[in-house]
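Nothing in this text is a laboratory measurement; each read-out follows from the coordinates by a stated rule. Predicted model only: the values in this text are computed from it and were never measured. Cβ atoms are built from the backbone, for glycine too; each structure is taken alone.
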Structure 1
Amino acid sequence: MKAGSTAYPIGNQLVRFCVVGAAAFVVDAGVVEALTKLAGWNPYVARVVSYLCAATSAWWLNRRYTFGAGQDAIHREWAKYLAVNISGGLVNYIVYAAMVASLDGVRAWPWIGVAVGSVAGLIVNFAANKWYVFRRQAP
């Protein structure tokens with residue numbers, strides 16, 4: 001059964017999406033560490049490169065194992081993936097910032113805001129990837 005087929009339940013795709021996200025984190029962290037520690041790059045420039053490496057690997061893995069290829073040309077699908085996932089990152093940050101600004105408990109323990117923001121961003125990214133980036137025409 002193909003990863004993107006409709007025979008996979010949404011829960012299975014969500015688990016695969018999370019596993020791909022964890023793999024992308026390893027790529028992101030590994031590249032930024034290598035560029036800053038081994039190559040002596042500026043950490044801000046290194047982060048841009050590491051994000052692009054991580055996002056590209058996540059796109060490929062999601063395309064291959066989570067959702068299957070979408071209906072767009074490959075370069076267009078990749079560009080949509082980058083745009084969608086930046087949007088999820090913004091949702092993550094907005095939720096975090098709003099919680100820090102309005103809740104004493106989150107100001108004291110900011111990791112709570114990070115966790116809630118991460119879940120909000122994950123949900124936005126999963127939905128946008130499933131129904132926008134990797135969508136297919138009905139048969």
Structure 2
Amino acid sequence: MIGQPPEGYRSVSAYLVHPEAEAIHRFCRAVFGAEDVEAPVRGSDGRFIHVAVRIGDSVVMMGAPDRDFPGQSALLHVDVADCDAVMGKALAEGAVGEMTPRDMPHGDRAGCVRDCAGNRWWIAQRLEHVAPEEIGRRADAARKA
């Protein structure tokens with residue numbers, strides 16, 4: 001049974017752990033318009049320890065690694081209103097383009113960037129709702145092209 005998440009959170013939230021957590025925080029604010037859910041927490045030495053931000057209707061938490069939770073990268077999917085514009089913001093913030101935006105068989109326009117911590121951000125804009133059978137047909141056609 002799933003417990004009740006904190007106010008404003010979903011049952012599942014991403015948690016990014018990396019030495020560059022503060023830079024990821026800045027990236028999320030600049031690219032996705034993320035807003036802090038709570039004030040960033042810093043250690044007595046000024047080290048960035050934890051923050052939670054809201055991107056759309058979701059919460060993404062991030063923090064510095066420690067001996068129990070070493071850093072690692074992740075892949076996150078973010079639905080946006082304008083894929084090309086958000087991809088442009090991400091690249092302007094120093095992200096590395098991994099896939100230029102393109103129309104996908106499943107009805108999204110999507111692209112992918114990698115941030116300074118190696119996280120991949122799949123940035124997608126829904127163009128149309130496509131039936132599963134049609135997605136398969138389109139995917140097969142794209143492979144043959």
Structure 3
Amino acid sequence: MRSVDELVQLFRNKGLRMTPQRRLIFTLLADDTSHPTADELYRRAIEIMPDLSRMTVYSTLAELVSLGELTETETDLDRSVRYDTNVGIHHHLLCVRCRALVDLPDEKVGVSISTTEDLGYQILRQQVTLYGYCPRCQQTPDV
């Protein structure tokens with residue numbers, strides 16, 4: 001993901017309003033690799049800026065997605081949309097217990113389809129999610 005200052009400039013260049021609320025959202029996302037949901041991001045943001053509206057978070061995330069600065073990722077476990085700051089091709093590992101979602105480099109997964117292989121489809125993006133238990137959850141007795 002671009003830096004906060006680069007995102008501010010991108011929004012201004014696109015004629016989008018730049019507000020302290022949006023800057024806060026950019027700041028919270030800047031180094032976040034946790035793939036937060038909009039609600040998780042909202043909860044973190046209102047700890048800093050209590051008057052921030054949920055709609056501002058949702059609309060800012062939607063604008064970042066439309067500009068290609070975030071991607072939406074959905075898992076089979078809970079169908080909640082999570083936001084990924086890594087917009088390059090990569091896959092994910094998801095812990096079925098704690099719901100931690102982490103990036104897995106493309107070369108670690110032996111699955112790939114080129115955008116020219118189609119079966120009649122135009123490939124827009126590709127992602128594989130592997131489900132299992134993270135190292136921390138493997139250490140707990142319930143597994």
With helix-only ellipticity at 222 nm (-39500 (n - 2.57) for each DSSP H run of 4 or more, over all residues; to 500) derived as -7500, matching label from 1, 2, 3: 2
Which of 1, 2, 3 yields 2.8 [distance in nm of label points 7 Å out along Cα→Cβ at positions 47 and 71, calculated]: 3
